[in-house]
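Just so it is clear, none of the values below were taken in a lab; they were calculated from the coordinates. Computed from a predicted structure; not experimentally measured. Cβ atoms are built from the backbone, for glycine too; each structure is taken alone.
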Structure 1
Amino acid sequence: MSPDALSSAEFRLLRDYIQEHCGICLGEEKAYLIEARLTGLLARHGCPDFGTFYRLARNASSPALREEVIDAMTTNETLWFRDTHPFTILREKLLPPLADGILRKTRGRVRIWSAACSTGQEPYSIAMAILEHCRLNPGVNPAQFEILASDISPSALFLAQAGRYDENAMRRGLPEDLKERYFHREGPAWSVNDEVRRLVTFRKFNLQDSMDPLGPFDVVFCRYVTIYFADEFKRRIFAGIASLLAPSGHLLISAVESLRGIADQLLPMTHAGGLYYQCDPSIPGGEK
């Protein structure tokens, strides 16, 4: 039997539950999204309506059901080298001085965080950009780079760690030469080569939690995730990221996001038509 339609009261309860546990802020116009994405869970757990499901989720002693809700509500749209500009900035502006510091032995390992890695295309794209830089600049050792890739979605992380992609996923933004260099066929799928995998460590992480144990980082990618969050939560996230950035560290966000009025301690910079950020030590919260 189909569950009853989502009522206004049930929407408000589930909206608040979702915001509490993963920060996603949904307006009244998104009621359809909750209904569409959670209906399958209602059936799986034998709940006749959304109110019963809410009470089950709220009172569950195990975090498993909460993770199922988070998994269902998070969006995992991604592709290789998404938007191009961030990776142009990484290759042309950020990697050269970082690699030079390694060569001159004025710095240790370079650390990069992909803070919403979804099914892995972003951190693996970062890894390929690093490997290409090392290939073209003999003496720079890929082992001096470390990428932390995190996401709140267990299913997305499972796919990311597997590193296997079908033909449709491979066609979305991946240059043919990089496909041939850094992937190999395994039956109907393509798998990421070990030299790419070695640069990336995956970790389940909720951006609501303390970031202090994660850092510091030289570069942070936090893209297409805060568009779903309330402004106050955005301020907390970017304040946390700013506190993790090394003195010469940089942040990259998506083209549809803005830090104006959200994180004044992060100073906008431009390169090749793209925008990125660096901590401004003259603004409170930007000092190191």
Structure 2
Amino acid sequence: MTPSSHDALRAANRRGVLAMSAGMASFVSNDALVKFVSQSLPASQLIFLRGVFATLLLLAIAHGMGTLGQLRSLADRKVVARAAFDAFATVTYLTSLFHLPIGNATAINMATPLFITLFAVLAFQERVGAARWLAILTGFAGVLLVVQPTGAAFNAYALLCLGGTLLHASRDLMTRVIDRSIPSILVTVSTAVAVTLLAGVWSLFTDWKPVTWQQLALLATASVFLSGGYFLLTVSMRGGEMSLVAPFRYTGLLFALVLGYLVWGDVPNGIAWAGIALLVGAGLYVLHDERSRPRPELEPIQD
């Protein structure tokens, strides 16, 4: 690797880490708003309505960026496959969540970085050293300490949740192989459309409830965070090393803890604080490991 390509990779890694962390913060904010609305609206209905808002917003942004002329790229096989993975992952995860304690579902879903790293090694031949694997496993251990899932609650729905986790990892793998000429905003649009359509079909089998202006306002706000999360996740997976960027998905749990304290007054117990320490330590180590990699020496000029 030449010095210029090495610097480009480091820059891509930084962008990927920042995009992943910001994307997780966006998803957590969306989840908080959706959790509130779900107390009065069926899940399928609110996901559909939120999806409509998100799709319209993303199309407006794509128009502003001048990319609507490439709208035909939404028919690209890899884009369609990625959108399908995301849509079914969303429905699978939510279905399992209805039958599992949220701590168990969160812990299973947070295994995504492990699968992404495995895919990165198998599909892209990324070199993942023992230190990075250890950091990822340490972060996952931190997740378990924070959410403290109960063994008695694991059942068939836990396997369904694991299936959703694999679908999420597959989505990120497909993100990586999509043609770079297709704008990330259009890849994001494809996801919003797929999730909305699937939720719309799902909602046909449930009873709809009247919607208030307050609920619509909350769902519209949630769609802004959701759209941001979709876009930032796409950006994070299209550059840099997947095995380095993926572990920063764990930051979503840290954002959730902060939001839980500010909104609901939830305070972590001693075991959870130990888990937080492991999460932060693992993230800092991954960054340190990336920064401390030796810079390649200049190749001698041949006469």
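Structure notes:
- Per distance in nm of label points 7 Å out along Cα→Cβ at positions 60 and 116, the highest-valued of structures 1, 2: 2
- Look at distance in nm of label points 7 Å out along Cα→Cβ at positions 28 and 188 for each of 1, 2: the largest one is in 1.
- Here distance in nm of label points 7 Å out along Cα→Cβ at positions 172 and 196 is compared for structures 1, 2. The highest value is that of 2.
- Here distance in nm of label points 7 Å out along Cα→Cβ at positions 44 and 260 was derived from just one of the structures 1, 2, and that gives 4.1; the source is 1.
- Of the structures 1, 2, the one that -25000 was derived from, the read-out being helix-only ellipticity at 222 nm (-39500 (n - 2.57) for each DSSP H run of 4 or more, over all residues; to 500): 2
- Taking relative contact order in percent (Cα under 8 Å, 6 or more apart) as the criterion, the highest value among 1, 2 goes to 2.
- Origin of the value 3.8, where distance in nm of label points 7 Å out along Cα→Cβ at positions 164 and 236 was derived from one of 1, 2: 1
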